[in-house]
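In what follows, structures are represented as structure tokens.
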Structure I
């Protein structure tokens, strides 16, 4: 790892360590987005060990300072949700690009990384697709259980199955194969099977 890359990743961690939201990660209460960035980078390193430097930054920064833009500040419903998601992507990209420029990356490199974070050209840009794949795999590995439990408690298993279908549709064939190799708890594996049938 270059010194330049290490400094940017450390700067991202310093910002995400300020997240007031905590989750249990490796048996320790950890700022949520700090844990998420580590989960994202670990997934990338495991399945895409030859990833380039800009993709490594984009993956680590995908949710940088996510708590600043609250979902409740946007309208209810699908349109409000997508407005929030787009605003988040722009925020994450701008903040990361500024950190990169501070560490001597070129404007072109920062722009490329920002486009990956904003998930531009998802199906035609392999780095953007890999970022999406990593995000989907991290969701299945670390957040699917809690997400599914919330909707099943509301007797809304159909929504869980629909979200898995949508998630699957965003993933590459490589990510599909990785997802199918994950050892999920039986009840979650059953939900994935329903979504894929």
Structure II
């Protein structure tokens, strides 16, 4: 089964004060870190840019990733998710599942991505949990892409779709406790400037 990683990195980072893709964290940009982590788990990696996309594209080392631009990034994460899934539909060869991860989770690891990607199949739905709480990455089988795209609104990606399908027992929860840190960077750490 072919599983492709989709890194959502289009947001403007309102609370952070700058696009998170351009935030430097432990010596590299968050988007570089997310792409490297995704490439360690998947052969195919798409990264969706939006806010200051040209600056990110010029500045960041996105080697090995296909870059897509979401022109509607200001409408929220849902449009970026749709952009990524649309990009996979047109990808050479068939991609069976999309492994969705976020740019602002620097504690994500190849181990967590690989654990969730192991469930890849066209009809798969899987989500990582940490101490019983759902987070990322999220695995969306190809059969579900149209439904996810249709139900995603604003800053809510696949959450609603997954909630609807959880009732039928079709969503696999993958325990990634200890494999990664699911914390996201919403605001700069104390003492770190929010913008250059």
Structure III
């Protein structure tokens, strides 16, 4: 595991949700089953959209199916194994800890039920504004009650996480996992992140 060094002056760490704390494999597989395609087909088309920087919601049109009606509840089994320990390490190190991502209605309550050790949990649905909007990251700074440069935002995407958080004045950590993470980590813009992670375990080690 490569050792990382945290930027100086950090007072808060805020985490994205999907493919940062939560493994969305089960959710996507259930959606594939609901619309009558295989998970392999769904993820293949999704990967093509990500590579072309197109909206992932176009996946249903490309598969010529109606979008699924249901949303999948986040369960403890969906958490990445390194998620809770990383949040605990951030708290133990004296940081404000936040969770904020583009999530559907009900996600905040589901995340709170998993007993994350976080000072705040927020979603685009509750705030009425989505990433990559600058307003989303302004809300994070307001909830943390800190200037943006004291906040590290951790996420798996350049377009929704790293670049807009950086533009907002935050420090950033790009996590290379999930379909966006693996594709985006190969791009030149990935070097704009203050930290590049292969797992949250690396962040936990740095915090410890």
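Annotations for the structure displayed:
- Among I, II, III, which structure scores highest (criterion: mean projected area of the Cα convex hull in nm²): I
- Which entry (I, II, III) yields the derived value -21500 for helix-only ellipticity at 222 nm (-39500 (n - 2.57) for each DSSP H run of 4 or more, over all residues; to 500): I
- Parent structure of the calculated result 2.4, given that distance in nm of label points 7 Å out along Cα→Cβ at positions 14 and 38 is the read-out and I, II, III the choices: II
Read-outs throughout are calculated quantities, based only on the coordinates presented, and are distinct from any laboratory measurement. Quick caveat: nothing in here was measured; it's all calculated off a predicted structure. Cβ atoms are built from the backbone, for glycine too; each structure is taken alone.
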